[in-house]
Structures are given as C-alpha cells and as structure tokens.
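Take a look at the structures listed below.
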Structure 1
Amino acid sequence: MSVALLFSAQGSQVVGMGRALAEFSPGARAAFDEADATLGWSVSRLAWEGPAELLDDTRQTQPCLVATSVACLRAFEEALASRGERLEPAYVAGHSVGEYAALVAASVLSLADALRLVARRGALMADAGVAGGMVAVIGLDRETVSAAVEATAREIGADGDPVVANDNAPAQVVISGTAAALTAAAERLMAAGARRAIPLNVSGPFHSPKMAPVGATLANDFASAAWRDAEIPLVSNVTAEPLTDAAQIRGLLARQVSSPVEWVRSVQRMAAEGVDTFVECGPGGALVGMVRRIVPQARCLTVSDPADLGTTVEALVGAAAAVPA
C-alpha cells in the first residue's frame, strides 16, 4: 500500500468543522489553540460556531481551513501513535489553499508560519479589487472547455479573457474571468453540451493571470517565514510534479494564485508513481470524491471526525503504509 495525504480546498468549509476531533484528540485541540494564538483571533470559535457568512469570507475561510486540516492531521498521527504505528506517506498534496496545510505536513513550514502566510493570502485575494469571478463547468472535458474559453477570449478581447482555473476531475472544470467573459463563455459551453455552468461564491477571478499582483506580493511576504526542504514530496498545483526543494516550492507557491490548479494531473502523477490510497485530511471529502473519478480503482479515506478517523486508522494499521513508531 502506498498512501498520499490530501488537504481540503476552499469551498469545503462548514460551521462546526474540526470541533468533534478537537474534543476527541489533544493533538487536534492543540492545533486550534496554536491557530488562535498565532493570529490573535479565535479561529476555533469561528470554525466551530460560525456565523457561516463570516466563515465564508475568504479572509477567514483560508486560515480556518488550514487550521482544521492540520488539526485533522494531528489527530490522525496521534491515533496511529496510540497503536504504536506511524504513517510514511509517499506524497502530500493540497488543492489551492490546501497546499499550505500540505506544506505543514511535509515540514516545509511550521503551522504558525503557514497560518500567517495563508491569512495574508486570504486578505490579499479578498482585497485585490480585480473584477470577475469563477464558474464551475459540469459535463465537458478540459479540452472542450479550453477551446470554448479561448474562442470567447478572441471574441471579447484581452480585457475579458476567461481561462481554465481548476481542472478538478473528468467533466468538472472551473473557469475564471470577468463577469462579461464568464457569461459569454457559459453560453458557448452550454451550447457545446455542458450540463451546468455554476457561478461560484468567490470575490474574484482566482487562479487566473489577473491575480498575478497578489502572487508578487506574496513572494515578498514569504521572506518572513522559515522554509525547509520537504521531508515528504509535495505534488505542486502548478506543475503536478513532486518537489522537495524549498526554493522551488516557494517560487511555485507564489505563482499558484494566478495559475490553474492541475488537480487531475496531480492525482494521475501520484497514481502513476504507485499511490493506491488517498487520505483527505479536512472537512468533508471533496478531494477524494474527485480522486474517485480520476482513479476509480484507488482506495479513498477521510479524516474529518472521530468516526472516520477510526475507520481510516483501522484500514491502515498493519498495512505497508503504517510502520512501527
């Protein structure tokens, strides 16, 4: 058995996330306590009690998700240790903001540094002042979506270029652009056979070239953190390639906000390297849902509450992926 750890994307957040694990696991509780102390506001209270409209504000969503995902990881590690075992994952990967939690798992960043940087990222993205949004296209492959958005871009001109933002799974592609570009692209995509074109509740055209100034600012902010080479290879959102070099990881992380999330290629790469089990640490199971569509034969597990933590630990204890501690 070869395992990859995955860390949840924005959109996975839900009021109450991580609370049951924090009550069950001292390690999970400690992660939330560290988040509260690091950021100077109650990440735990917002994640556990809401209100939803504040939790859904990207300024708060991003640090709350990273704290919750790392809390899930800490509970997972603690539960394995209680059985005298530990996990040796082959890879880690996170979808967009989840990549920051993956960097903590790989020991590239401390939790405190990851939280400070992701809080900065959320604020920069929310305040970027770039008009536009994102639309999820259901029912078409990436090539068809790419052709439609390129045709729309030629029709509208440079100021309204829509682009592919996330290649999430077969027949699930997200595009970014200005409102006019997205409307025109959605009409073209529906005519091409898309089942649905769903506007997402985001404040800008994320993962598009229009967010490049955010990435440039983040690149400067990264100097405030201590970076280490990865102990576990990180599969980059930008390149879908495994990385361990801290300088490479840092450079690609700055580009990530303005580049497409290559999730399909990332999962395919891990599977090609022998990964047969994917464990998502974080609320819900959106990423393993995508994995099931990309690699149907893979085993998919989650860690989001005490019940599925127990199921996941039982599945791994005694397997080749878990070794004596």
Structure 2
Amino acid sequence: MTGVTERTRTIAAREGAGVIQVQAELVATRPVGAYQHLTFVAPGIADLARPGQFIAVAIGDATSSKLLRRAFSIHQVTPAGTYGDTVEVVVSAAGAGTQWLTAQPAGTSIDLIGPLGKPFPLPTSPVPCVLVGGGYGSAPLFWLAQALRERGCPVEIVLGAATHARLFGAALARTAADGVTITTDDGSAGVKGWVSDVLPEVFERSSAAVVYGCGPMGMLRSISELAAARGIVAQVAVEEAMACGVGVCMTCVMPIADDDGVTSMVRSCLSGPVFRGDRVRWDAWTDGICHVPDDALGSPGWAGSDPLPEGES
C-alpha cells in the first residue's frame, strides 16, 4: 500500500469540515444475511468519523463509472487496526450501482469521500437510551451504542425487518446493549409485527430519555411520533437519496422546522442526516415522495411571499 499522502487529499465540503477523499482498498467483503459487509482501508477517515456520519462511494471503474456516488452510513471504524485505518459499511445490493460494489473482490481500489454529514448528538449526562434500526439501517447503531455506554448510558436496542434474513446485527446487539428486542413482519424472528408495536413497552421498561433511529422513513416517523407523545427526544438518521453527499446536487432536500416553527427545505447531507424527529415535517411525504409544504419558507403558499403582480402566474 502507498503512503497516506499519496492516497488521500482533503476536500472542503463545507467550511470547517474535516473531510477526506481517498483511494481506499477493499480488504474484506462478506455476505451477512441479505447484505454485504465491506471493509475499506481509508486513511484519515477513521480518526474523523463519528456515529451517524456516512461515506460517499464512487461506483464503477474507468470504463463503467456512474455519474452519481452512493451514500452509506458508517457501520464501524478502526483507527490503526490490523490493516491500518479501516471503515466498514453494510450494503444492500438493490440496484446496478450497489450490485457492482458488492461484486468487487478484496484488493479493489475504490474512491471514497468522508466522513460526511452530522453525527448523532450524544447526551451530556448518563440517561437511558433506546436505539431502533430497520433492516440494514441498524448498521451505525452498534458503534453509537458503544459511544453511549462509554458515557454511562443504559442502552436498549430494537431491531426490525420484513424477515429474519433482512435483519442486521441481531448477534451484535446482544453484546452492544443491555436489552434487545427483535421484530419481523412475518414472525420469522422475534415478535411478529413492526418496531412501533413494541416501542411503547420498551420506552416504559427502560424509562427512555432519548431514542435514536435509523431505517426507512415510515419507521422513523413512527418512532418520532411515539417519542413525542411521551416527552422523549428522538434523533433520527433519515434515508433520503443522496447523490453528491456534499451539498451540491440538491437531490436530498427535505422540510425541517426550526425553533420558531418555520419550515425550510434543507439538504439532508449537510444539515443531517441526523435530525430531531419532532423537527421533520413528516406530513410532506406521500407514497414515499417528499413534497414541498405549502407553508415552507419561499414556497408559493408561504405567508411571507411577495404577491405576484396582477395578471402574472
């Protein structure tokens, strides 16, 4: 392997950001249920990254490269590990890009940018926390659980998926948390049903003060609403499609309310991907598509908009 200075260069995704672009070496790849677990040697990224952040991966080689990168939550990092600084991600081979990535053999060099986005905020004092993951969306939660327990926080983990094969981290959860609850839609593992079916009892049993979630948007909405009804703070890592990961392409905009209740369309790759659940305008999603709310800042229906001159539309 070449030296760090030859493999990496710093880029400025936003002012003050510590972000590295690196030609990373894929040193391990293995199937885990329905997913693929990839480990990259990525000098510099491991030292900068925090739970909840993500990397953006260039897809394809010189003859097959695709224009848009693919964003993946960081599952784990190991500074100065056996291979050097490593970054791990979990990938679902759902489309042509992820199928290409998961088919690459160990030893492949792949362009990565990271760490990107804002991480999960950690409590300043020890409080009970519940971590909720859906499918492979649970990947960043085990690193988060470690960080929380290092701060003295009791941690419970709830994992949900459609089937047993689409769960990720059931065994990891038992070593990372003080309590684990599993749900599957078909009942092939744990409780038959959704995570929202078991969360009220988990919240009650654990006296949760904070809930963290990562997974499908519908699940995150349920987590946020259940938490709000009980006065629990929800921090959710959203799954909006991200193309560039650095705030240029505007593909990941979504409506977020500020302290004064004013809704703005923000880029989830920069302002997120972690948001307070009660700030996300969940009502903006219809059939999985995010729409601009009529009262969003600058939208045609916004109360602060200047009226159009008569006769214009």
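Assuming -15000 is helix-only ellipticity at 222 nm (-39500 (n - 2.57) for each DSSP H run of 4 or more, over all residues; to 500) as calculated from a single structure, say which of 1, 2 it is. Traced to structure 1. Taking 0.75 as the value of FRET efficiency 1/(1 + (r/R0)^6) of positions 73 and 193 (r between Cβ atoms, R0 = 30 Å, to 0.05) derived from one of the structures shown (1, 2), identify that structure. Only structure 2 yields this read-out.
Looking at structures 1, 2, which one was Rg/Rh (Cα atoms, Kirkwood Rh) calculated from, given that it came out as 0.96? Source structure: 1. Comparing relative contact order in percent (Cα under 8 Å, 6 or more apart) across structures 1, 2, the highest figure is found for 1.
No value in this document is a laboratory result; all are computed from the given coordinates. Note that the structure is a prediction, hence the values are computed from the model and not measured. Cβ atoms are built from the backbone, for glycine too; each structure is taken alone.
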